[in-house]
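For reference, the structures are reproduced in the following blocks.
We did not get these values from a lab; they are worked out from the coordinates using the rules stated. Predicted, not measured: the structure shown is a model, and the values here were computed from it. Cβ atoms are built from the backbone, for glycine too; each structure is taken alone.
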Structure I
Amino acid sequence: MFYTDSYDVIVVGGGHAGTEAALAAARMGARTLLLSHNIETLGQMSCNPAIGGIGKGHLVKEVDALGGIMARATDRGGIQFRILNASKGPAVRATRAQADRVRYKAAVRYALENQPNLDLFQQAVDDLMVENEQVTGVVTQMGLKFKARSVVLTTGTFLGGRIHIGLNNYEGGRAGDPPANALSQRLRELPFNVSRLKTGTPPRIDSRTIDYSQLQAQPGDDPAPVFSFMGSRDEHPRQVSCHITHTNERTHEIIRGGMSRSPMYTGVIEGVGPRYCPSIEDKVVRFADKNAHQIFIEPEGLDCNEVYPNGISTSLPFDVQYELVRSMVGFEQARIMRPGYAIEYDFFDPRDLRPSLETRFIEGLFFAGQINGTTGYEEAASQGLLAGLNAVLKIRGQAAWSPRRDEAYLGVLVDDLITKGTQEPYRMFTSRAEFRLMLREDNADLRLTERGRKLGLVPDERWHRFEQKREAIEREQQRLRDIWVQPNSSLAEQVTATFGTPISKETRALDLLSRPDVNYLQLCSLPQLSPGITDSAAAEQLEIQARYAGYIKRQEVEIERLRANESLKLPDSFDFAQVRGLSTEVREKLIKSQPATIGQAGRIPGMTPAAISLLLIHLKRKS
């Protein structure tokens, strides 16, 4: 053969899921091939030029803790950084960055091209090779065959993709890119449950035609946050502001006047759109009592004139888009550079997946990203990393790994998908996690990096940096634990004078940090408690762990109580039809969902405590 045609892992698709999957597999030492219909679009931000946000930033930090590229690329391409919910507790604080599209994509491309064990090849995939319900490889558009025992599909919006602008529509995987119709048809021939979803994007505007003097500026944080645990502010390019404008009654009149030509409101689009990122048409209809909607003007990059008006995603006809854009304050002379559009695409019921993201029907075939019904770069990236690492574990005959709900937002994401499925594009929020006080952005490395190291995902440099941080935290905790503050002592007087906190009984210095008015830097500025540690991330951990120790302990007790049933496995051969006493409805749900553990079974909508008891009794009899 004149080309390398045999690999350990093949990844199809080069978006956020595909790049993380390919990099993860290659980091673990597997010979990996990443196939993309266009190498120039590897790591492309197809929709908004931003990474992170509530719940999403947590996923990015987890991907980073496991050695992924998303946070590193954001630090190198980010042109504005902010901490959302900064005034709230640490569980719901989240990092968000505006990214320069070109710089972000270049950082991802550089990582891919310099990753050992990873080959890139430009070809669309039209077919899967399957023998005896085991994937054996893929066939490309020009008939090339590549063999592998693990294949990861990260197809985004390309499967059966159809783009809508007004009542005009055409096939496409994304504006300017063809759909993957042959692969879509092949997957429909396999025993998967397929449905359609829809997402959309706003028109892009020429920044030079906007009157910024009429808009409200929204600068980033100063000092700017850093996304990666390995990152530095020195990596950040020049920082810029976003801006804010609003729709108005005139805007809404224009939109209502165009509804007769809206593909969503005339039944042309059948796919369900994202609840938490509605089109401007949806907002005007669903929130008819609102006279205005806030629109964020996000720069697409430092070296281009395009801006992204976040909040007016639309599939209305172009003439209506033109009018509605120009009706907003500051946009009276605005020129559209690219029209907004909606795109419909195939997705497959994620309840047909194992926790590893391997499909139940075809061994060695993994799905990650929008193919599983999720929306968002961050949700895709985290699934891609998980699918990539499990693709390697599969070919090595090792047990699959997936984090539990109490270990990671990634665990919440996967468990929600494979247990409950989704009828609309799934987006991560902190509210989806029961144990969010344990699953903070700031401790993602403490939760996951050691596991990543054991899996082969975390390289030496990251591991050494992590060890230094962890050891610094433990040493400083012990140092402060060993210092006792006696009432009426000179140290007690210093504490009272500095914080207004009287010391009425013997107290460990570490316990002082649990008081809301005491912070670590000030505490360690006291002569008898200095010097403290200089690592700001380690210092933050000390403070958070001390302040929330009681709450964290209660969550740990709750987790241990639930873990006994959570980890109790239901074998693949478990026959739910044989469990006596189950209602027909519950039995059907169990057969359809095929939960892997008692814990997963308990989270299936409509499941009752009585049904779980019957499962436990049946399981005990069988064992």
Structure II
Amino acid sequence: MWAAAVDAPAAGALRHTRGGACGEAYTPAYVIQGRGEATSLAGREVTTQGVVVADQEGAAPALRGFYLQDADGDGDAATSDAVFVFNGDRDDVSVGDVVRVSGRVGEFHGQTQVSASAVARCGRGTLAPAPIVLPLTRADMLEAREGMLVTVPQTLHVTGNRHLGRFGQVTVSAHGRLMQPTDVVAPGDAARALQARNELARLIVDDHGNALHPDPIAFGRGGRPLSAANTLRSGDTVAGLTGVLTWTRPGSGADGPGWRIRPLGALGGAARFDASNPRPAVPPQVGGTLRVAAINVLNYFNTFDDGDAATPGCFPSHSDRDCRGARSASEFERQAAKTVAAIAALDADVVGLVEMENDGYGPDSSLHDLVGRLNAAHGRQSHALLDIDARTGRSHAAGGDAIRVAIIYRPARLRPVGVTAVLDAAAFVNGGDGVPRNRPALAQAFEDGGGGRFVLVMNHFKSKGSTCDAPPLPDGEGECSAVRLRAARQLLAWLGSDPTRTGEQDVLVMGDLNAYAMEAPVQAFVRAGYTDLVGRDAGTNGYTYGFDGQWGRLDHALASPSLARQVSRAAVWHVSADEPDVLDYTQRGRSAAQRASLYSADVHRNSDHDPVIVGLDLADGVQATCAPDSTCPPGLAGDER
């Protein structure tokens, strides 16, 4: 089937000659594979022969074998011409060897293989890769190329790099960045259809073994290993991808097997990734006279799970089990450097924070630490925190979870007015379940120097990552959508009650709603008249999060009708989600060299979510005042209204 050239064996090249001499009759790989998903020869002893198209021998974490492809093939598009040879910890062959193998046929995690009992090298050979084109027309099409040398004669886009640091693998797509179906179409039939199309358009590019936390990480840009200075972002591209096609696991039971092209160690293997999605140097411009941002700070905890029983641990249990984020002071310094760099670069007048440690507002708190670092970076008291315990007169007003939402702001630009309001009613926090699911919402009205006002409402709804009381519907919205929908409805009703006691109708709802744009919780706001600002201004480029190679917006900016008219623009700063998570602050799972090479104290991969930015041009309000002993924003007078 594929052109092949085979040299005669060199003198003395034969080893383990059981099963006949080179050139004698053998069972071809395509007979071993057969036409079905599993071989019909399982348990049988066979002798086969072919060209080594990928050598991945050696002790684990190597694959402990090689891929052997028949030099001629059978010309049948329904059968594969290659098979994996399990060779234990031995290292008997090289890529391009013509090899004769005897052994027992079997299946391992869905991949047909021959467990070698005898191996003989018969000479040298070569063959051309078989082309495969994405998207596939059927999910089972690649079965007929299992174990073969293949090439993809088209440009593919990186659509997932979550497992790059852990398993050395990247997900690529023929349809560009794959969108989460419920971010762009309605849940239900349309979402299921798009999910099916996504599955046919993707493949995994994997390295040559099953190492956990490989070092080096092979796939950076330009054919060079990954580093903080040489990233591989989702949206980057690869052309001429060539390697052996395998149906294997990533090296851990956490994920199931999947179709992978392994270019490393393959005959003519190639995987050169190009920088088609450059890192954004600065946040996008949104205009306006005020900038409002919301950022997920990825469990910003300055209390550490260090295993020391003498340390106080974290709220609410005051034990290590509730501590998240950095596990040591050195990790925390790395995290803080990235977080401060990102917030400073956002240059926002008000910043809503998600996933802050819920440890109060005192001098040792995480929020005080963050504000102190921001002020030190600016060389002045540029930022202040909103102490909701003091403003509400309640202890732990942010709720009983280990994390909370919070707000910081620039006193020189605006001031909090009215009542600081917290929505922590059981109907909202539980969302109809028997236990708390959502974090309490925080609403604060702010006033600028011209008397313009708006209300910022920060949220963190229940995630899709664990179950709730009711099982999910098969519509694509995932776990706990009913809880999030009830929370959205409760929040809308609460906002209609003027919780800040300012009478202000200009409301901006932000934060992590853990719902994609077309899902019921977000659409509840749209039906109530709120504008999805990022959807309006950025469309599908407004993604904030990637999961399993698919992208969408979990972090939102929703404006009430009156405020929407005062929004200059909303945007997402793609500074984190596109980056491999191995480039974050974490030291675990990295060698000493990688702790240096994979880290930079900059904005990139400061979180797993991208921040959202909104520009406001607030209409002037009634001339406002501030107390004579307070810091007055420009334009505010310290006298009577």
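Structural remarks
- Structures I, II were compared on distance in nm of label points 7 Å out along Cα→Cβ at positions 299 and 595, and the highest value belongs to I.
- Read-out mean count of other Cβ atoms within 10 Å over residues 35-42, computed value 14.0, structure in I, II: II
- Test item: FRET efficiency 1/(1 + (r/R0)^6) of positions 411 and 475 (r between Cβ atoms, R0 = 35 Å, to 0.05) calculated as 0.70, pick one of I, II: I
- A value of 12 for relative contact order in percent (Cα under 8 Å, 6 or more apart), calculated from one of I, II, originates in structure II.
- Structure with the greatest value (metric FRET efficiency 1/(1 + (r/R0)^6) of positions 371 and 483 (r between Cβ atoms, R0 = 25 Å, to 0.05), set I, II): II
- Which entry (I, II) yields the derived value -10500 for helix-only ellipticity at 222 nm (-39500 (n - 2.57) for each DSSP H run of 4 or more, over all residues; to 500): I
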